[in-house]
Structure P
């Protein structure tokens, strides 16, 4: 338990400090937004570049890692959509918001620091492989399902998949995370070591990425808060924090085994709280904002306990 506390307390302690700084107005809201921008556009892409360029990926097959994780991801998405549409009587757009909230973790800002703290460079390699396709998968699935939900709710005459595909392509080309991944792959192919002044800059930026990411998560939690739709958000949160990681755990333990550290890393990634993308989808629809906001806030709060539980559970792997 002491080892688990040594991982959980610093990670969620930094989130708590960020939240406290925003709540007491020690730092302005604009500071939190600027910090999040820096983390997303500079620090995390540089960290991913360093991991992809230097990590040892020979421990297992990437496609098995993706298969294990996305089985759980898909089931959680469908279950969240079904729960909010059938049990809470919401429309197709709110169902999509619930699906994203139930399945999409904050893998960048919480997952990477958490996995690195728990499993070091080998864990970082596993979650980097996951992130390599996570963003494109979410953007593609969301764009297609957004079109379908608008049609289902009578707000659009027909779906436009090709238009959505073009928008996805443009967004991915400009995305800093994708650029960091691509740069890391290119550098890896050159077999040139990252050293000297360039290596020093990359190391320094990569080293601060986790700390700043967690602090920025805490600062931006102040923006979301809790308002209405609490029961639906609790149902979605239970799927996200307990059911999804449980599915991934069972798969990696009994169905499609992975190397131990890779298995532990993707279970922890699945156990991360809801990412901000859920709120972005809700804003796109102009519905379900309270559901997404509550899911982000509540899952981040409860994750202090649930992540500790999953850290203990994956030790069995």
Structure Q
């Protein structure tokens, strides 16, 4: 019997299905780090964040800070999911940085711009509290996959527009960057490759209040009129992903705006491969890029919002 689409089973059933099926995609990061949770105040409430720290971090140390924003179509996802926890653990240990994983409020309970505002508030909180986290407020990166890649891009634009915090590096992974869903990769891979166009439309309908929201650059970063002044980026897309073309288009827009950017297409891989056991090689590549960005920031002082 074929697996039902999210649009056929509804929000609560989709969340239960995701919880129940995650074990079959689990992988062992092979490292152990210290983990604790904190609560971050946001407009109208609070959200949890999960903080990962290398176990051998010296007292008073100031490690680089990575704010990580999970995917799940803005509707699914939780801080202790096996794939997300493994990835944050891996980044923490292999990059040797503090990771703050953001538990933004989900849609449709919190529609746009709720999740992006929560993610921005978490970034502000992490930078403000960097010293108590054992982190360096001058070496901050933001990363996330899928809808989290969308929020990563949006938060970086928001930080530029609002004059801070200063983000030195961004890593949108298989990101959603546009509401249109009209690219060639949607035609090629919009059915039967793990992320169907029907489900993507369902996610958008749960996230946006109206179609007009889809034109907002904080929802569709590709539609931003001006991308100048954004932090350097490493953008990873999957060759078998309907989101491939819009991710690459966003990378090209960044390049045209003078933002240092590397776009890496991983051929033969489906959407969200970095959270799967098959993403080992690319996880190491992502680690190398983050480490390089933090090293460059130490040498050059990084970039700041205009």
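Supply the structure label, taken from P, Q, corresponding to mean count of other Cβ atoms within 10 Å over residues 98-105 with the calculated value 26.4. It traces back to Q.
A value of -11000 for helix-only ellipticity at 222 nm (-39500 (n - 2.57) for each DSSP H run of 4 or more, over all residues; to 500), calculated from one of P, Q, originates in structure Q.
Given 3.0 as the derived value for distance in nm of label points 7 Å out along Cα→Cβ at positions 114 and 266, which of the supplied structures P, Q does it correspond to? Among P, Q, the structure yielding 3.0 for distance in nm of label points 7 Å out along Cα→Cβ at positions 114 and 266 is Q. When distance in nm of label points 7 Å out along Cα→Cβ at positions 138 and 258 is computed across structures P, Q, the figure 1.7 traces back to P. Each of P, Q could give Cα Rg over 2.2 N^0.38 Å, for residues 50-233 alone, but the derived value 1.03 comes from Q. Which structure, out of P, Q, was relative contact order in percent (Cα under 8 Å, 6 or more apart) calculated from, if the result is 34? The value was obtained from structure P.
To which of P, Q does the computed value 2.0 (distance in nm of label points 7 Å out along Cα→Cβ at positions 10 and 130) belong? The correct label is P. Each of structures P, Q was scored by Cα Rg over 2.2 N^0.38 Å; the highest score is held by P.
Values quoted throughout were computed directly from the atomic coordinates according to the rules given, and no laboratory measurement underlies them. Source: prediction; values computed, not measured. Cβ atoms are built from the backbone, for glycine too; each structure is taken alone.
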